[in-house]
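These are the structures, in structure tokens.
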Structure I
Amino acid sequence: MPTEPFDEKGQPPECYGNLTTVFPVGSDGLRHTPPHCLACRLKTACLRQAMSGGAGLEVREEVVDRAYQAGALGFWGRWSRKKDLDRRRRMTAGSGNGD
């Protein structure tokens, strides 16, 4: 990643908001931010952009599933959160703003 986050036209880098680039799944099955992203001045806005789409909903679903498997979330809590995520996914797909 270049040291200057914007190109000559004022555009962010190509990786901006790309969830698989800025928050990939590591070898341990968890998501980690790569070191080159931590050095970028746009890291917070970039990760927010990446998490705002349909892929972000999938990440949230991964978190719910891990919490349920670990026993930190009960059946009804899991059901409620999954239902909310499904509702959000449908709203995103219906508005045409999905990935």
Structure II
Amino acid sequence: MPSYGTNSAAYRAQRQRAEREQPWRTWYKSPTWKAIKRHRLAQEPSCRDCAQDGRTVVAVHVDHVEPHLGEWSLFTKYENTRSLCARHRNLRRRGWGPDC
């Protein structure tokens, strides 16, 4: 029976292909990004979008305000990051959230 989970060979091949086509994806594993993420979540523990709606939801993701498009200086610019909850991060990744 084929495996359709995140450990399947097809999924791994797709991820490897994406990393070859977009080498900046590996930047998210760098110590620099991990420090930015840790600091942003400590400074801004609630989702920025939920806060604008008057709700308090714990942020678990850090997102770029302006897409970096593979530019390292914009990728590492702390002021270009915001804290988001899982819901808002997923909406933005699909292009459905505000500012998309």
I have 26, 18, 13 for semi-axes √(5λ) of the Cα gyration tensor in Å, calculated from one of the structures I, II. Which structure is it? II
For distance in nm of label points 7 Å out along Cα→Cβ at positions 20 and 60 computed as 3.2, the structure of I, II it came from: II
Using helix-only ellipticity at 222 nm (-39500 (n - 2.57) for each DSSP H run of 4 or more, over all residues; to 500) as the calculated read-out, with -12000 as its value, let me know the right label among I, II. II
Given structures I, II, which gives the highest value for distance in nm of label points 7 Å out along Cα→Cβ at positions 12 and 44? II
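Quick note: the coordinates plus some simple rules give every number you see, no bench work behind them. Remember, predicted model here, so these are calculated numbers, not experimental data. Cβ atoms are built from the backbone, for glycine too; each structure is taken alone.
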